[in-house]
Structures are given as C-alpha cells and as structure tokens.
Structure P
Amino acid sequence: MSGPVLRSLGILLLGHLLIVAKNVAKKEGLLEGYRVVINDGKLGAQSVYHLHIHVLGGRQMTWPPG
C-alpha cells in the first residue's frame, strides 16, 4: 500500500472496507459488475488527505479507466 492514508490503515480494516463496498454494490443492484476506486494522496487528486471508496457500476466499465 502507498499514500499517506493507506499506509496508516491495517490490512484488516482495509479488508473490512472492501466488504462494505461489496455490500453497497449489492444494495444498489450492481453485483453483475462494479469497480472500487480509492483515491489517496496528492497524486490521487487530494488536497485534504482522507480515505473514501467509490463504488462505480451500472454501465460497462472500460480500460483504461476515465
């Protein structure tokens, strides 16, 4: 893991957050497919360092993202 917030999180906590993201996807009807995005740090476009998780779905995802 890298980034100021991710470095301070334990593996168990990060795992818990991913399980919560899956539960959100299920609640929103996205289990056919979804993407989890975590932005962290200056190069992750943050000016106030904090951690939040985006659960994206409801359409065909492309790669590279954007």
Structure Q
Amino acid sequence: MRHTPKRLTLLDWVVLTGILALTGWIVFRLFFNLNYAWNWGIIPTYLVRFDNEQQRWTANILLQG
C-alpha cells in the first residue's frame, strides 16, 4: 500500500501564519518593549557554588530547591 503525502490546506497555512505571527509579536515585545536588561550571566552562580571547606562544587539555591 502506497501512502501519498498530504498537502497543506488553506486552513493549515492560516493557522501556521497565525502561530508565527503570535510568536514574532511575543519576541518583539520581550526584546523591545520590556525595558529590562536581563543579566543571564548571574544565573550559574545560583545553580552551583564552590565550597572552600570541601574544595569541591556544590549545589546552590536553585538546585537545592
């Protein structure tokens, strides 16, 4: 039995265009209208820290819960 690939219908294209437009609008709002300078470089320090007493890396606040 041969399977023929299904073609995209007009409704498929409309839904896909809507999803892409919504995603683009969200990204635009996050980057240009939020007016907040994200400091992503600080996040790793909340995940792990170096324990001088044990001389090893240990879990920090976010990993401990």
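Throughout, read-outs are computed from the coordinates displayed, never taken from laboratory work. Since we're looking at a predicted model, the values are computed, not measured. Cβ atoms are built from the backbone, for glycine too; each structure is taken alone.
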Inset, instruction - Of the structures P, Q, report the one carrying the highest value of relative contact order in percent (Cα under 8 Å, 6 or more apart). - result: P
Legend entry - Which of P, Q yields 23, 16, 9 [semi-axes √(5λ) of the Cα gyration tensor in Å, calculated]: P
Inset, instruction - Tell me which of P, Q gives -12500 when you compute helix-only ellipticity at 222 nm (-39500 (n - 2.57) for each DSSP H run of 4 or more, over all residues; to 500). - result: Q
Inset, instruction - Work out which structure the value 2.4 belongs to, where distance in nm of label points 7 Å out along Cα→Cβ at positions 13 and 37 was derived from one of P, Q. - result: P
